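Structures given as structure tokens follow.
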Structure P
């Protein structure tokens with residue numbers, strides 16, 4: 001059943017467009033890309049390379065986004081919230097009508113696995129560059145897909161995929177399956193609506209959260225239950241099918257490094273797959289696609305245990321985020337293949353023609369803070385500089401000056417590297433990330449470098465438990481700023497200040513820079529909110545040679561060169577490449593040795609307000625919708641009590657109490673949009689309550 005706005009858009013389209021009797025346009029010369037960000041840029045590139053007209057859509061938040069600039073033309077479809085723009089089917093179809101588009105490519109996310117939208121495109125006489133709606137329907141429901149795979153003899157994980165969704169049924173089935181179990185949304189994917197449950201006591205709460213998240217993300221609260229396979233590998237097979245009966249696979253991708261069931265690192269080929277296992281998994285994936293009359297690009301995902309047994313997980317009926325690693329090891333352009341298949345052409349490559357050469361690894365660059373539980377981050381991208389080099393590919397949809405909005409997914413770019421073998425690809429990717437510059441919102445760049453550098457990953461032994469095992473249940477922790485970073489930042493800040501001062505003068509002899517009548521001018525900076533023990537003294541020695549003194553530590557720093565953002569410094573006799581940016585005097589951004597630093601000089605920048613003491617003030621950790629308040633005035637809480645649930649960037653985040661006390665104030669209501677750091681409530685600590693005078697005692 002199509003939404004009313006979709007039906008209206010289809011009706012309007014058909015008034016002006018001539019459609020063949022079967023409701024399809026077999027050929028097309030223009031493609032509307034119903035997406036944004038890096039995938040829109042990626043698709044537009046292949047559309048234009050095919051000689052077709054590329055049409056972008058954009059929200060008010062994306063007026064000057066890279067995908068808009070990359071297209072031949074672009075259509076405004078509404079305000080920033082996705083429900084009023086990128087997820088409004090009526091607006092997308094009207095944009096296709098007004099621009100004269102003949103086909104729609106959905107990218108991934110948004111409408112890419114929406115069967116109703118695929119049907120609407122066909123009814124409107126548009127070519128949907130994706131699989132048939134029936135295949136999307138079937139494989140988009142994990143319960144039905146699993147039932148079909150069981151019928152087809154494909155190995156599946158034991159579980160429950162029944163129609164009865166009562167909590168008591170799940171409790172009973174979980175006991176039969178045996179803990180731990182996974183609660184999963186029957187529709188959708190990407191880790192949303194998914195919870196790992198270790199014991200019966202956790203199950204009702206996990207069901208409630210998963211169901212709410214699933215309804216919000218996919219419009220359906222239906223869940224399934226599966227036995228949790230501990231420490232498996234997540235291996236997926238790329239399949240392709242045309243309308244002429246040809247079905248092939250393009251090898252596998254290992255996507256085991258995940259957090260919150262969302263992929264972080266992907267590679268091809270899988271480090272542990274044998275030729276025999278690759279053939280078995282490939283044939284199973286091909287048969288799965290063949291049995292549902294699939295067309296276009298699709299991915300059949302499996303869990304692979306340490307005994308070499310594999311189990312069907314799900315099928316993604318779209319182009320995957322990680323498709324570049326397959327392209328880099330096969331030499332095939334998957335988006336171009338999608339376009340050709342949608343135009344009715346047969347696959348020009350057979351299974352015998354497919355070969356994999358070398359190794360490719362991809363990482364996803366997110367706007368998020370790993371040290372804060374991977375909370376999404378927002379803000380202005382002050383500087384974006386993509387890495388370059390042989391074997392390096394960057395798929396990005398961002399630009400310097402662009403806002404990272406809370407309305408969209410936090411993924412900013414994909415950095416991919418190819419090498420003759422796995423270790424060459426890994427080292428190439430580490431170097432590429434070290435030369436990736438993104439100053440502004442906190443990102444996971446440093447975390448990705450650390451992941452790739454871990455011995456477990458280097459040996460090819462990472463499973464889906466990798467992040468938990470390597471970083472603990474709390475995830476990565478914030479590290480102190482090392483002395484070398486303080487020294488480098490202090491010198492570069494002083495050089496920048498000297499350059500600004502010199503440029504304001506009519507004429508200054510180079511020999512007189514850093515000099516006054518009393519000798520060389522020393523500068524003081526402080527990157528720790530004004531504490532004297534954190535003060536750094538920067539003293540010019542000669543030319544571009546300086547010493548920095550912080551407490552008892554003295555470092556010699558030589559500025560070898562500065563070109564734009566890139567500086568080459570010698571610190572203590574060791575030469576380093578450093579990326580430096582000063583968005584405002586005293587605001588320092590620094591990237592070196594695989595770490596990124598955001599520093600503020602208390603002597604150059606007005607001191608910020610002191611943080612509220614006591615820990616009783618609860619603020620929103622990010623922009624988002626406050627969908628639930630779990631406590632009210634007067635409620636007593638202890639550390640770990642659920643206070644509220646915030647929905648941001650397609651995920652639901654629980655806000656937990658950090659102290660014991662009583663809720664003294666509540667500042668927001670459920671259903672309101674809040675910004676990062678907005679106060680939500682105040683908890684009066686129990687210590688304060690206990691120390692308060694007893695009113696009855698006073699009277700006596």
Structure Q
């Protein structure tokens with residue numbers, strides 16, 4: 001290597017060191033070491049040399065913080081260790097109950113629990129991955145299992161080190177935290193936007209979330225984001241025994257940790273910390289909506305374990321909700337994807353919980369009666385964190401003389417189908433499930449699903465495309481689709497379109513029970529659909545059955561019977577069914593028989609492992625067709641277990657209980673014996 005190249009590398013190394021040093025003084029110590037002009041000179045020199053010699057660029061160079069060319073889209077990142085949610089507490093009693101649950105799972109000789117307490121930042125949860133000290137990936141929390149890669153944006157945040165400092169950090173370090181925008185930074189950014197007559201953000205959290213969703217990291221670089229770390233994910237080292245010690249380590253490695261965290265003992269001290277935070281809430285330069293309380297000892301955390309979505313050893317204390325009063329201008333009734341009709345309050349816009357609110361939920365008709373609310377009333381609304389604003393009280397003393405009663409609709413506001421309300425239920429629902437535009441996408445997705453019509457290739461995204469393009473208005477329109485319509489859709493070539501049309505054609509021949517299930521009648525699952533098919537034999541018989549006749553069928557109660565009758569009483573649904581039949585859909589008819597006459601009546605089967613000739617759902621349907629009950633777990637009452645390759649604990653239990661075990665070949669022979677060909 002030439003001497004000039006060695007000199008260049010040395011200069012670049014020194015430039016990077018100086019710039020990172022002064023960045024740290026400016027952003028984390030709030031104590032600039034040199035004038036801005038001198039800092040700009042160093043930075044400009046670095047950019048110039050890296051541009052002239054790109055082969056000498058480094059992934060942890062401060063130049064990464066200026067942003068790069070826009071991405072075309074975000075890629076998905078799977079979290080090796082899930083990012084869990086937290087159980088919530090709202091008062092001292094909740095914290096006491098939390099600690100009581102902890103003691104029940106911990107050694108009896110433990111007299112006191114130590115907690116690590118920290119503010120609950122109102123920001124965006126992220127995960128940072130360092131390998132050999134270099135930041136290689138940053139991802140959003142997403143659904144806890146899968147997030148989005150936002151590395152290009154996170155590299156522009158000055159508080160987040162591109163290279164860890166100090167000693168002793170592991171080869172792999174995944175640190176988790178909350179990225180947020182300070183109150184002062186938010187104000188400066190909005191003031192600058194106002195001067196340029198640009199759009200402003202509503203609150204710091206939305207600003208932070210929107211900034212991290214930028215495809216162009218050069219925009220992110222201009223916005224004042226920062227971060228506090230709160231936990232670890234995947235780490236290739238033995239950790240200290242306590243979380244508070246981990247925070248001290250993170251600090252030595254240059255990672256930002258909250259300075260007002262505390263270690264306390266006992267539930268009372270935890271609540272005192274929460275109260276202290278609440279008193280300081282308005283003084284802080286960042287938004288907080290509570291405190292996070294975690295068992296400090298990692299061994300105790302391990303003993304306590306986790307639930308499905310939350311760790312047992314941590315809880316989030318939420319500050320009291322913010323409430324304001326405003327005027328109720330109107331009430332509209334919205335139809336959800338499942339047909340539930342919800343009243344929505346239209347309010348005089350008011351600022352609450354960090355956002356301007358003009359709508360709030362009234363939940364259901366019973367809530368309207370409970371509140372005794374009228375249009376024109378002055379109402380109190382509450383917004384806690386990200387929870388949808390809701391009306392909590394009417395100020396009756398301020399009711400105007402011209403206040404009007406809220407009129408509850410008798411027909412669906414979207415499709416005009418009859419509204420159904422089952423006795424003792426608070427929700428009202430549209431009965432036009434196959435016809436209503438508000439329920440369109442959901443009904444089509446269900447209709448085409450594997451357990452229903454099983455139309456291979458007609459998945460959720462394609463259905464959404466077809467609905468958006470107005471090519472499908474209801475499930476019957478599936479059978480009117482043409483090759484040229486499908487081939488013109490995004491990611492749908494002629495070959496795929498031809499294959500889909502063949503699958504649609506094949507679905508026309510369908511068992512009665514699967515057709516009934518595909519209609520999406522409320523609470524009618526596969527087992528109920530099979531019972532209807534077996535006891536009534538034909539679609540026409542099912543459509544004409546009364547509530548009294550339906551409740552004579554085992555497992556069908558009065559409420560479910562009412563749903564079935566209401567569905568077939570709605571003319572819109574009948575029109576769609578008629579269109580399906582005209583299109584060639586032919587639900588097979590069954591010979592009517594009672595369960596006691598079927599060959600496997602009274603027997604309970606369990607299917608486990610992988611079946612090669614059929615899916616588990618198909619095996620379940622065959623068994624139910626022969627009268628058997630299909631259970632999800634093995635017990636001493638199980639009659640038989642069908643075990644395919646990969647069968648695990650269920651097979652072991654069957655052997656322990658002495659349950660009869662057969663393989664798929666035996667099962668197919670059993671089906672053939674009773675006239676079912678696989």
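Check the numbers for mean count of other Cβ atoms within 10 Å over residues 170-177 across P, Q and tell me which is largest.
Q
Who wins on mean projected area of the Cα convex hull in nm² among P, Q, i.e. which is largest?
Largest value of mean projected area of the Cα convex hull in nm²: Q.
A value of -8000 was computed for helix-only ellipticity at 222 nm (-39500 (n - 2.57) for each DSSP H run of 4 or more, over all residues; to 500); which of P, Q is the source structure?
It must be structure P, since only it matches.
Kindly point out which one of P, Q the value 0.05 was derived from, the read-out being FRET efficiency 1/(1 + (r/R0)^6) of positions 434 and 626 (r between Cβ atoms, R0 = 25 Å, to 0.05).
P
Values in this text are rule-based calculations from the coordinates and carry no lab data. Computed from a predicted model, the values in this text were never measured in an experiment. Cβ atoms are built from the backbone, for glycine too; each structure is taken alone.
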